[in-house]
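Each structure below appears as structure tokens.
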Structure 1
Amino acid sequence: MFAIIGDVPTEKTSDAAPLTAYALCMLLRYPALLLCTTLASGAAAPSVTWIPAGLPPAPATGPALCVGAYLKPEQGKATLDAALAQFPDRAAWEAYGRHIRQRIQEGAGLAPWPKRTPLNPLVRARRTYDGYTVENIAFESVPGYFVTGNVYRPLRGQGPYPVVLTTHGHGALVKEPADVEKQGRFTETVQRRGGTFARMGAIVLSIEMVGYGDSIGQVGQEAHKQPFTQTLQIWNATRALDYLLALDGADPKRVAVTGESGGGTQTFLLTALDPRVTLSAPVVMVSSYFFGGCPCESGKPIHRSADHFANNVTIAALAAPRPLLLVSDGADWTQHVPDIEFPFVQKIYGYYGAGKNTANVHLPLEKHDYGPSKRAAVYRFVAEHFGLSLAPALDAAGQIDESPVTVERHGPLHVFDAGFPLPAHALRDIAAVERTLRELQR
């Protein structure tokens, strides 16, 4: 059962404490946070005056992090109502949108943007299946750090082809070999959507999180828990678009990104920061009160500073007027989307006269995943807005049929293995990756 909304089916310190070394480091890295520290010297700190009373206070020193269920649902709604009152038209919203983008970039540690270096792509093991091919790829988002993934290409039709970047959510730690099958781009859900999109006529790239899949062998699983991972994953996704759009036949006018949970966070952050994205479909993640519980989602001060506040709905709405689909369910922090979050998004899209470009598919009886019905909703939305045929993905009854897609064991999907090891210049710890990225910002 599902509901369709929209136009498509489908070291604690005291206030008087001196700055800690960590806080000083954060100030040097993120100058925008200077305003947040003025309370420590007794000066009055400026604030975001429009947010409602009763929200958690911003810290006197250090980064203003919004972690996990930072707000209560009613507080989340109140922030959205306040935002609409403060930014009642397109001009006001766009001015604040430019400000939010700047603060996200700064808070994420990506200001200035790092220099783009050669991707030096590696392509391996091309296989042919029913209507599509799949190959294992890697590229260097910064010199020595390899983003790994799989590219799915259509065998039918002629280019230019739309491109789809898919990002995945979190999974359990790998403690034994069998656990790898349950992680990231090796899961059935990622393979199904890669193959199905390709059979529909799109070029698809699935990439994995830092500390997942092949990345475990490079920087280890613990790397994922570092706040810098948020910085790196945004940059990795940006470079993934560089890779995708350089492929023969890629259509730069039709560029989609979609992912679930933590992959949903990657989806709306990339969409907000990179205008090359022309369609966004974050799944089971957009909430007005839940900000993401992993450091890769909320480990950097992207949501709040002395002069900005943005929950994940606000960030997702920066997609406007580009097509945006929110997929939600009844068992997590997206349970209120039809009543709270989506009406806000509709209002923002109304500023552009683009109401038909946004929709919410709500599945009240479902849980937190990117299951078949959620994938079906995204296929239909992408097909409608990109002019793709759904026929290769339908059965005789007109229902989405993913059975022609071959779901492989994880072994053939790896880029690096005993016979093809990581290059000798690969960086082997996350601190070295961060140092390298920072050098690119000088």
Structure 2
Amino acid sequence: MKASIMNQKVFLLILIGMMACRSSSDDSIIRKHPAAIDIKPSSAKFFKEVLPTLAKKKILLVTNPSGIGNNPERLIQKFSEYEIRLQYLVGLEHGFLGLDEDFSSTPVTIDSTFNVPIYHIYKLKPSDIQLLLSGVDAVVFDVQDMGMRCYTYLTVLKRIMDQVPDKKIQFILLDHVSPGMEVATSGAELKSGYENFAADFPLLFFTGLTLGESAKYYNSEFLQNRIDLKVIPLENYTRGMRFEKTGLAWNTPSPNLPNLDSARNYLALVFFEGINISVGRGTQAPFVYFGAPWFRDSEEFATLLQADSKNDYYFQPVFFKPAFGPHKDKICRGLRMTVVNLNYNPIRLAYNLIKLLKEKYKRDFKWNGYADKFFVDNLWGSDGFRKAIDANLTYDEFHATYASTEEAYAKKIKKYYIY
């Protein structure tokens, strides 16, 4: 009997030790390794199953290093293997290689990788896009988005879809998930008259959808399903999974979102593009640093922000010198933002942060713009965000102006879920 009890105790001690080791091991993992998950990106299915169906066809390609454009040599080899003719490339905001800080100054250039014309869509009229589409059999669209209306790749998607002839061209979209998709659909609707390259897609500021789901929504709600749309989904992805836990690699969609820290912060700090603050473009930490030469008392300001943070994020004083954008080549005093709780409300943070900046730096703070046009209005899709701050409304008072819209959209978009 004693031996039996002793054996049970030994077994329990071993079991507890194994559980402790396992717990310690799990706690040390900050993100999943690609080899440890079953999720397969849409590109896997594209190369294996979809690409052969494009044999001997003429295509228009929209991609960059965040999609299949990250391996141009493989594309060239596969296109040759299946006798696919790449007629045109569409240039996104940061160019085919994703390295350009500014928009191209000309509508069309010759791409040095494929030796074909690359058309910069923000320089094109609808009739120009129609002309491009008239010469192809299919569009292949593959970029990483941010799940936000202001991220210009969603505008590119809409503007091409608008000009696709009825059922005459196959529209193939490789789907992605993004950190922004983890934020519930939120924000106000795009107001008529405020359409621009940073606000053209008819969803809320945070869409709550993948790019493929957004395409399905737009095709159904606005184009009467006239486009032959084929969305290639990710395999084995479950809605609501944190990006870090999917095991999917982060492929940089633009020079200023080089890693997930920048991408997470971008959800809120993108609003700083509407004020005279640098967001660290051209530094080692874009959308992590923010500040200006006139920014003073950064430690005191950080303390004020901490009081409102609910411990979801924190700030540290920094100095930096941006190579691009506002205050280029000037030494800026500012703050470094670190997100702790991924459930933080980015609109609330942006609103309260800008409101505090305006109150504390009355003489220095400015809304970026010209005449009666303000860039923050272009981002938000109306003048509501700016005017609420100017009227000194609390965030809760501001949110109340569009809360019912969020509820309506949350119900409306569910039927377009793929995952």
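Every number in this text was worked out from the coordinates using simple rules, so none of it is lab data. Predicted model only: the values in this text are computed from it and were never measured. Cβ atoms are built from the backbone, for glycine too; each structure is taken alone.
At a glance:
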read-out: Structure responsible for 21.8, with mean count of other Cβ atoms within 10 Å over residues 64-71 calculated and labels 1, 2 on offer; value: 2
read-out: Entry that produces 1.03 once Rg/Rh (Cα atoms, Kirkwood Rh) is calculated, selected from 1, 2; value: 2
read-out: Top of 1, 2 by distance in nm of label points 7 Å out along Cα→Cβ at positions 224 and 368, largest first; value: 2
